[in-house]
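J.: Each structure below is given as structure tokens.
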Structure I
Amino acid sequence: MVRALNLGCGNDYRESTDEIEWVNLDNGNCRVDVKADIESPPWPYFFPIHESNFDRIDAIQVLEHISKENFPNVIREMYRISKPGAVWNIAVPHGFSDNFITDPTHKMPFSTRTFDYFIDDSPESRGLRENGIIYGWGDVCLTHIKPPFLDGNQSINFTLGVIKD
């Protein structure tokens with residue numbers, strides 16, 4: 001069975017099935033399994049969420065609400081609770097889109113290259129992982145499963161894989 005985290009679920013509460021066990025996490029006034037402030041890791045799950053617990057994390061229209069200062073720590077927490085080979089499905093509004101600029105709760109702008117500091121040293125990352133290591137983010141290593149793409153709603157979609165020894 002796949003264990004999946006619906007990070008910042010909002011009104012998108014996901015029911016578990018025979019194939020996927022969902023954990024829905026949010027801090028808003030919505031139906032959740034775990035009520036937690038995403039910007040304040042570690043996240044509890046009746047007890048602290050254990051390392052390498054999730055096969056999949058979906059963060060759909062949530063990471064743009066995190067401050068730039070807290071972004072690396074949120075990514076570290078996602079990484080900590082991910083199993084090796086876990087898949088992250090992320091959708092965020094492009095940082096220069098009307099959808100990003102219009103919403104006063106949006107804090108962290110994204111481009112298709114935002115995760116390059118965490119991506120292994122493949123040609124697609126343009127060598128920025130070295131900078132990520134210099135800035136202290138070398139403990140997180142990801143890879144692009146699919147290239148990031150901009151959809152018709154001005155959102156960037158990332159499908160990332162977790163690399164752990």
Structure II
Amino acid sequence: MIEMKLRGRVWKFGDDLNTDLIIPGKYLELTDPKEMAIHAMEGVDSNFAERVSPGDIVVGGRNFGCGSSREQAPLALKYAGVGAVVAESHARIFYRNAINIGLPALECPGVTDAVYAGDILEIDTTRGVIENTSTGIQLRFTLLPVFIGKILNEGGLVAYLRKHIDEW
């Protein structure tokens with residue numbers, strides 16, 4: 001089980017937000033995640049990286065992160081300060097890449113109807129509850145499997161493996 005409490009301001013995006021919009025392909029030669037972060041969400045909001053605050057929460061519709069398999073998309077978001085990505089659904093490769101780099105990717109049916117840009121969300125990953133403190137609305141999200149929670153608690157797959165490799 002992932003044991004985190006997250007709080008942040010909402011940045012809301014729609015359905016089918018692809019990885020080219022999260023970080024445009026022209027930046028794929030970048031290797032420093034801090035440089036990638038400067039271009040996070042540039043394809044849909046050119047000022048996102050300048051205005052996002054640590055812990056803010058990206059909310060998306062269906063199929064968030066579709067497109068290519070580039071790991072740069074969740075890396076750019078994480079290093080820009082995004083605390084979590086909550087969506088109606090995630091593209092499978094984005095979801096896996098987000099978990100691998102330690103960015104919580106949560107699926108919450110109805111989230112796009114229940115939140116607006118600028119709202120403040122509190123996420124309790126132990127209980128599987130998201131509260132929109134701006135409106136008082138509470139939503140339940142799909143709890144992550146225990147092994148994924150362990151990976152996130154360690155900060156990503158590489159950190160998890162470094163700590164637990166001797167157990168195998």
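Bear in mind that the values in this text are calculations on the coordinates, not laboratory data. Being a predicted model, the structure only gives us computed values, none of them experimental. Cβ atoms are built from the backbone, for glycine too; each structure is taken alone.
J.: Comparing distance in nm of label points 7 Å out along Cα→Cβ at positions 28 and 76 across I, II, which structure shows the greatest value?
T.: Sorting by distance in nm of label points 7 Å out along Cα→Cβ at positions 28 and 76 in descending order puts I first.
J.: Going by FRET efficiency 1/(1 + (r/R0)^6) of positions 12 and 132 (r between Cβ atoms, R0 = 30 Å, to 0.05), which of structures I, II comes out largest?
T.: With respect to FRET efficiency 1/(1 + (r/R0)^6) of positions 12 and 132 (r between Cβ atoms, R0 = 30 Å, to 0.05), the highest-scoring structure among I, II is II.
J.: Of the structures labelled I, II, one was used to calculate distance in nm of label points 7 Å out along Cα→Cβ at positions 52 and 68, giving 1.8. Name it.
T.: Traced to structure II.
J.: Ranked by distance in nm of label points 7 Å out along Cα→Cβ at positions 4 and 84, which of I, II sits at the highest value?
T.: I
J.: Of the structures I, II, report the one carrying the highest value of relative contact order in percent (Cα under 8 Å, 6 or more apart).
T.: II
J.: Right, something else. Given that helix-only ellipticity at 222 nm (-39500 (n - 2.57) for each DSSP H run of 4 or more, over all residues; to 500), derived from a single structure, equals -3000, which label among I, II identifies that structure?
T.: Considering all the candidates, the number was obtained from I.
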